[in-house]
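Dropping the structures in below, format is structure tokens.
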Structure 1
């Protein structure tokens, strides 16, 4: 006899993680499965993560969401990458763009040909920067955007994008989709978690008003405290603050000031870094810092004094610890979002971790027997991805040349995971990068950051010498010209949004009648 199917799912907590889970589960599961979401309007959400990475397009598409409708509802803008300011050294900046660099030739990575010409001393004015061969990087610098479509050519095929959006509005948007598919929302605070005596599985939660909500599968979206996964099941936490010491963030919103940039900006400060995320109706700002190297008040003053535009909210302080739950799935509880762990939003991975957790849950969706092999595989894949993203974030700190503050000296001199050391050494030798199992970031992502942070390979792949030098020069010249020509033909992001997906708030702020 087959194990009994899950018929009752309870999502504990709302916000971005709760409503993403509700939307995805209600789309994928049979209507015979009841999905209940419990949240309280009295409990605030962290909501600093308003920048995403390209896989969010897949998530929205699977839900059947119209992109323009979504952008209007969330005051969203387009994101082509992240600009890093002062990370390698003061006054240095580079872009980590989405999409691809150049075009591979004869099965050899494009950047290897670029490295050869640079190491041979080709005219830097003609060769240009590596960023000149990435359409997202060039478009970012000119504040341009055009949605890629089939048939637009090879250059536009290399354009990848994500979004900036209001995370609170995104949760409301997904709530509408979820409730239309039968998800039931209960307003209230969870006062007690009830476990089965025989095995410790969660059987129900009781709200402050005495209401008991029973379930077979529970999704923990209760934030940092992890009410079910940690406070009840005590799965444990792996602390990564010895690699990533930031433990505080001030967040504040400001009026838009200047052109609507299609990228996130991350500016290194004396004891951390500052984000800038432009939306249609406002700009999100924050300072992520280590309280060991700067006081909370000093960090607040730094943020307030460097924000573009007039403040429209008061700065809000967030406290966190970097790391992950030892198990994101334990017994009949799966943790998503902050309940599963936290990595600072340097590479905009917070919302993706929610998406990835949901995707793995659907791929390994249990029956009522909760086979241990499924839980083990979910936790293995989750741990692997968290560690890979952790390494990618550590890379930004380890490769700094800065020695102007104790914070940056500490980061530059720290020992890093062996998995990251191997990747850095392999690139430093001959510019080689290999994507490992389930690595969220592709070779071009690692290339952008390692090269942007100043890791200069000592040599290039010797297979490059199999192609004639003049052929290489001609190919690079053509690619660079094609990228520049393509970007010049794009509208500004502001113009694209105005004509395709502008919210009422954007039209009003831009003094344009709807």
Structure 2
């Protein structure tokens, strides 16, 4: 495999021959920033413990990094405040901020292969997926730039002799805490709208996958983003994340990750009376009716759970199949799952790559063993693949379980791995009751040729996103949110920018007369 990547400062370098993607990581990171975090516009060594980054495909440590500390958080927040107010970012016209975001999007596009290789090395994902995530991130910056430039405030209907306006203003400094399963796309979905709205952003990438966010900071710097508007502080959530959410000058937190952590962050935000956006876990149902296009449904179910090695909050991990076709459909689903190619993300033939870390893989395996002990039947997978090429990595076979009901732990708890449970249903009422029997409400997939039925089920199932005869398709222009323990607030779309702004109402007198009350008429106190 040969790749030509353009490094930050100069001529391109080529990955090929005896040079692997792993060997090229220092060059991708621009050498001088391989042990640097980005604090208030300055690259410097973090004051925290050393983070070891491990390639999930090989188990090899490919880089080390000193984590940030609470002191770094304070420096970053103060630099952000200066950049927003004294530096004038908040006062810039929307089209001026948009111009910077467009340049960032262009640089992300130009460096897409570089980003993809780094993210594959860091997370284990396939190159085809990390390339798509890089393109998605570039599109997010461009969309948010266009949305900011064209967004309108409102002149509201007046109830008296005055002009009334509803306007929106930047919050100041916001915190963005991103997950390891799709760093560059999640980074863009938080950083781009926050910057477009006129804020500074302190980003805390995950300990398991910090490098792409640091590379994004380098590209933002190259695009001309003023110093201080973006800081990237890798480190543990219990120290860096906690310091960020509790900092008195942080005006909002946007978090994507586990429900337990999200709940703790929500408590901290409540203590500050601070807005928070939470995109949390899921246990999403994907539903196959007896009139579904079988080929379309099989492909969609396999993609919905086994792409990204199941490490997706929206993974279709509960597969409900109408009883009349349950046997034949599950038999074919299992056959095709067994044929999926497991391997390193750098192999273009790979469909199921390693998970992010062996510790995470072992947790997934333990959940499968618990389900087996509780009576589940393992129809396929349920083990670490055999062979020398898999021994050092974080691999796990695509797994399908059966023989349990929807109340079982394996059907109620998020696994976050390549594990699906197949469940039969009899009719629509039975299906909706089972699908909604969950603390989560993130996504749902429906496979049927009857669009009236699809519409009924889409309306009846509690989920923030519903796909009909497709799955895991996204548009940055379409809002994304979760219900119940799957989250709080909205990301993406034009509302994604508004979520990083404070709304303000302005009244302008048009009459020119003193208020009657001041002249002694206490009956005139304004209109409701």
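Values quoted throughout were computed directly from the atomic coordinates according to the rules given, and no laboratory measurement underlies them. Because the structure is a prediction, the values reported are computed rather than measured. Cβ atoms are built from the backbone, for glycine too; each structure is taken alone.
Please compute volume of the Cα convex hull per residue in Å³, for residues 176-447 alone for structures 1, 2 and give me the label with the greatest value. Between 1, 2, the highest calculated value is found for 1.
So if we calculate Cα Rg over 2.2 N^0.38 Å, for residues 88-303 alone for every structure here (1, 2), which label has the highest result? Mind dumping the intermediate values first?
Values: 1: 1.44; 2: 1.15.
Checked 1, 2; max of Cα Rg over 2.2 N^0.38 Å, for residues 88-303 alone sits with 1.
Match the computed value 26.1 of mean projected area of the Cα convex hull in nm² to one of the structures 1, 2, and report its label. Kindly include the intermediate steps, with their values, before the conclusion.
Values: 1: 26.1; 2: 28.1.
Clearly, the read-out refers to 1.
Comparing distance in nm of label points 7 Å out along Cα→Cβ at positions 368 and 392 across structures 1, 2, which is largest? It would help to have the intermediate numbers written out before the result.
Numbers: 1: 4.0; 2: 2.3.
Top value of distance in nm of label points 7 Å out along Cα→Cβ at positions 368 and 392 goes to structure 1.
Ranked by relative contact order in percent (Cα under 8 Å, 6 or more apart), which of 1, 2 sits at the highest value? Answer by largest value of relative contact order in percent (Cα under 8 Å, 6 or more apart): 1.
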